[in-house]
Structure 1
Amino acid sequence: MPVDPIDPIAISRRILAGGEITREETHALLSLPCDGEEIYDLFYAAHKVRRHFHGNRVTFCSIVASKFGKCSEDCKFCAQSAHYDTNITSHEMMSKEQVKSACTDARNRGASSFGIVNSGRGPNKKEWPKILEAIEGMKEVDGIGHCATLGELTPEQARDLKAAGIARVNHNLETSKEFYSQIVKTHTWQDRVRTLKIARDAGLELCTGCIFGMGESIEDRVSVAFSLKEINPHVVPINFLNPIPGTPLEHAPKLRPLQILQITAVMRLVLPRTDLKVAGGREKNLRDLQSWIFYVGGTSAIIGNYLATMGRTNDEDMRMVQDLELTWTSEVGNADETKPFEFGTLPGFESMQQLESRITSLPLV
């Protein structure tokens with residue numbers, strides 16, 4: 001008996017009416033060939049859902065590697081793992097003033113939030129006071145949200161972060177529960193979920209996502225998508241593997257640009273109301289199709305550099321937003337208070353040249 005073809009537009013109508021996509025439909029959409037017409041129906045369907053729930057708004061965030069390298073964990077994708085020879089230059093915790101300066105630069109470049117990112121399984125007692133000092137520096141910068149990626153947290157640490165003014169913590173699932181042990185051996189998927197529960201119990205918002213392109217199956221992609229749906233974070237960053245020389249995944253085949261857009265579109269249908277952030281790997285993997293991330297469902301992105309790889313210049317991202325006639329939005333304050341991005345609306349930026357000169361003075365992360 002022939003199987004009826006999957007209809008992405010019908011699924012989007014159901015979502016707009018308050019319904020949901022099923023696991024079986026998610027699998028079918030992720031299985032669509034990228035050389036057929038159906039893939040563009042999927043993109044259109046995701047766009048309709050994005051516009052319905054999020055309008056024309058986009059946001060940007062920025063991160064800094066406040067502690068870099070020498071990580072005890074063996075994540076196969078990560079340049080910072082001490083288990084692999086990736087030819088990086090590690091450094092200990094940045095000072096309060098360094099973090100404050102980076103936060104100020106992020107705000108001035110158009111980021112609505114800024115996060116410190118520390119390598120390691122989790123903070124130890126020795127470095128905890130330095131982390132809280134760094135957060136003090138961040139809090140001295142107005143007009144931007146304050147976030148942290150610190151690995152595993154204890155309940156006491158999570159409460160300290162909340163009291164110090166951190167609004168949101170990032171802690172990714174990385175991949176499906178079923179595939180996780182193929183990527184990480186030094187801790188478990190359940191360890192990550194436990195930290196998310198600790199953070200939420202402390203009143204912290206969650207930024208929780210995953211990485212695609214590590215050799216996972218379509219079933220794994222469905223599994224992690226619905227795990228994220230169940231957790232229901234404030235932000236879901238989706239990353240696409242940029243293989244790092246020296247890591248076990250250095251020879252992993254890259255996802256094709258249309259595959260990345262396909263995954264992004266399906267994630268939008270699974271998570272219609274969530275801020276879907278297209279993060280690591282977009283520049284290297286999407287190339288000329290980067291601007292499509294917003295059409296197929298993305299609502300935010302990272303500007304500037306990442307942790308062990310470089311992003312593209314901020315003026316290119318801001319110009320992309322202008323060319324698409326999208327609305328740059330600051331998450332600080334009322335989310336409905338949006339405005340088109342224009343040079344001169346951020347402190348110290350009257351022209352593209354001023355934006356570029358500011359960027360070239362920033363440290364690479």
Structure 2
Amino acid sequence: MWLVLQFPALAFWQPEVGCSARIDDIETNMSLTKVTESFEQPLEGGAIKVGGWRSALQTAVVLFKLRIVFLLLMAATGGAFLAAGGWPGWGVLLLTWLTGGMAAAGASSLNQYWERQRDGLMGRTRSRPLVNGDITDPGWVPWVGLGLILAPVLAVAWFNRPLAFFLALGAFIYVGIYTIWLKPRTLLNIVIGGAAGSAAVLSGSAAAGFWNAPGALALAAILFLWTPFHFWSLAILYRDEYQRADVPMLPTQTTPQKAAWWVMSHTLPTGLLSLLMVTLPGLGWIFFLPVLAITIDLFYRNVQLIRDPSPLNARKLFMSSNYYLLVLLLAICVDLALPW
């Protein structure tokens with residue numbers, strides 16, 4: 001549903017593509033010749049090329065960005081725990097996961113449908129199913145994507161309007177504001193687009209019945225700050241590809257070192273705000289110690305990138321940002337769920 005908008009991709013989650021490192025390697029290594037050949041091969045099975053259940057599963061994982069969806073659901077789960085002040089209950093969690101997962105997957109598919117031409121210009125996204133021919137007739141994709149967004153929004157609107165609002169808001173920010181409007185036009189695209197991840201957090205708190213809980217609002221702010229440096233570190237890594245595709249990500253508009261300083265301008269407040277969450281009721285040392293450790297690692301990676309803005313250091317920071325968010329969210333949930 002959300003997608004963060006800025007937010008939020010874990011060592012095993014790849015940004016924007018929403019794929020694992022293994023799939024990312026396939027993308028970066030696939031030659032243009034292989035891509036061309038994939039369009040020329042005989043196609044069977046109608047709209048989707050037949051290749052067995054594993055191939056179909058991989059196509060779904062990429063098209064709906066299910067690994068990014070998982071991370072967004074973790075953010076929503078954190079919002080639910082903070083709103084409840086502890087264990088929110090299985091009913092709240094299932095409502096959060098089902099509605100949020102559907103909306104996020106739908107928004108992700110609309111994102112890929114809209115960007116399928118540009119994706120063909122970048123090695124990182126060239127093996128997406130709407131580019132490489134795995135989906136032979138993409139006409140159904142926007143309808144399915146729209147349905148996945150509208151179904152949960154309409155289903156919950158009659159009994160939980162805040163949840164319906166944040167589900168719709170996250171999808172609108174990611175698809176309408178970020179993908180269609182801002183991404184091809186301004187280097188501020190991901191700064192504003194990060195609000196989609198914030199909407200994911202607030203959908204979780206809304207499902208728990210307290211959408212504006214102070215802890216949930218703080219976590220939403222953290223997601224808003226986290227998304228830009230997460231994607232900017234990736235854009236430093238793939239700077240040439242973004243330039244070739246004419247996408248004005250910040251690292252394409254300045255030098256890699258200046259971009260690394262811009263990354264730090266978001267890393268610093270993200271880390272400080274995350275550590276300050278220990279002052280919230282229910283959060284203590286079980287939350288603080290792992291978050292402190294991963295924050296130190298994040299700052300170290302950012303400093304290394306400033307000293308040497310190489311692709312290797314950019315990748316290390318990107319991976320660290322994934323770990324950072326995962327550890328933060330797990331620490332929130334575990335500490336609030338424990339009875340002591």
Structure 3
Amino acid sequence: MGENRSYRGGADGSFRAVQLLIIDKERRIFQDGGKGDGKMSFSAQVKDEVARLELRNDCCRRSELAALARVAGTILLGQEKRQLVLTTEASTVARRIFRLVKALGWGGVITVRRYARPRRHRLFAVHIPLEEEGRLLLPQLGFVGGENIPLPRLDPAVFERNCCRRAFLRGCFLGCGFVSDPNRAYHLELVLKTVQGVEDVAAALSAFGLRSGIGERKEAYRIYLKDAEQVVEFLRVIGANQAVLYFENCRVLKEMKNQINRLVNCETANLGKTVETGLKQVALIKEIEALAGLGALRPQLRELALLRLRYPEASLSELGRLLMPPLGKSGVSHRFREMQRFAEQLRKRQGNPGS
């Protein structure tokens with residue numbers, strides 16, 4: 001089982017103490033890297049960067065909190081407590097949620113549960129009352145319409161403005177997103193619980209020209225981007241500028257390495273062909289020498305034959321530059337064909353028409 005702790009915040013000024021406490025926990029978690037290797041994954045680093053962005057407009061705060069509630073929230077309806085509970089394993093995301101809740105004028109409680117199995121981790125939960133001082137939370141976040149009737153999809157007003165759509169996608173990524181390290185693959189995905197959530201996210205993505213794929217995973221749905229340009233644009237949209245720079249740098253280095261590998265492979269293949277051709281020509285020259293001697297060749301062919309014997313690995317162009325006067329690649333190739341015809345004539349005279 002795990003160990004529970006809770007921290008309460010509200011308008012009484014206790015938020016600062018809670019915030020400092022979570023920052024301290026966050027540092028310890030990320031120093032351990034969650035794996036004991038002192039490193040954060042690229043996806044965790046992106047979330048860490050995005051979770052620290054400042055939001056100055058209440059409309060954007062509502063949109064981001066609505067996204068987090070959509071992808072990471074659960075509604076608890078009891079006789080004494082009616083709450084929206086948002087859960088996350090990232091302390092920076094928990095702090096982000098807490099800040100959003102407080103900025104919108106709501107009180108909240110953060111609980112931390114520690115687990116030892118199957119792996120050591122902590123689960124942060126932010127508990128927000130559905131009603132406080134006569135105000136209702138769900139209508140503010142776009143989940144409920146007039147007369148408290150639940151809406152099948154979020155109220156379009158939640159992400160009507162461009163800035164709100166950015167905030168909405170940012171909240172979705174913080175709550176259920178993953179992006180792979182660009183050194184390994186180009187892949188970004190959001191895992192959602194409902195088809196309606198997928199439709200909301202797809203609509204927000206299409207507003208920025210992002211073409212996403214949709215698939216099912218067990219009892220959830222995932223919406224993903226696999227094109228490098230699309231992943232970079234998504235990171236730019238949610239404000240992860242440092243991640244964009246890192247991603248672009250990795251992409252440039254990967255393209256350079258791929259280009260170098262292609263050139264090396266091409267050069268290796270060409271070198272192999274050159275060596276193979278040179279060995280065949282050496283064998284041809286030695287055959288002529290055995291049948292009639294190199295003196296039987298006309299002077300231009302004899303000069304080329306002697307150069308080939310001396311430089312069996314040289315290309316046709318390199319042999320042509322060694323001739324007096326120099327000769328182009330096509331000219332050298334023509335002389336070797338003439339040498340081939342001369343060898344065939346010698347075979348016929350010797351009664352050996354084979355190669």
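Supply the structure label, taken from 1, 2, 3, corresponding to distance in nm of label points 7 Å out along Cα→Cβ at positions 107 and 195 with the calculated value 4.1. It was calculated from structure 3. Upon calculation of helix-only ellipticity at 222 nm (-39500 (n - 2.57) for each DSSP H run of 4 or more, over all residues; to 500) from the atomic coordinates, which of the structures 1, 2, 3 produces -17500? Computing helix-only ellipticity at 222 nm (-39500 (n - 2.57) for each DSSP H run of 4 or more, over all residues; to 500) on every structure in 1, 2, 3 gives -17500 only for 3.
Only the coordinates and a few stated rules stand behind these numbers; no lab work does. In this text the structure is predicted, and so the values were computed from the model without any measurement. Cβ atoms are built from the backbone, for glycine too; each structure is taken alone.
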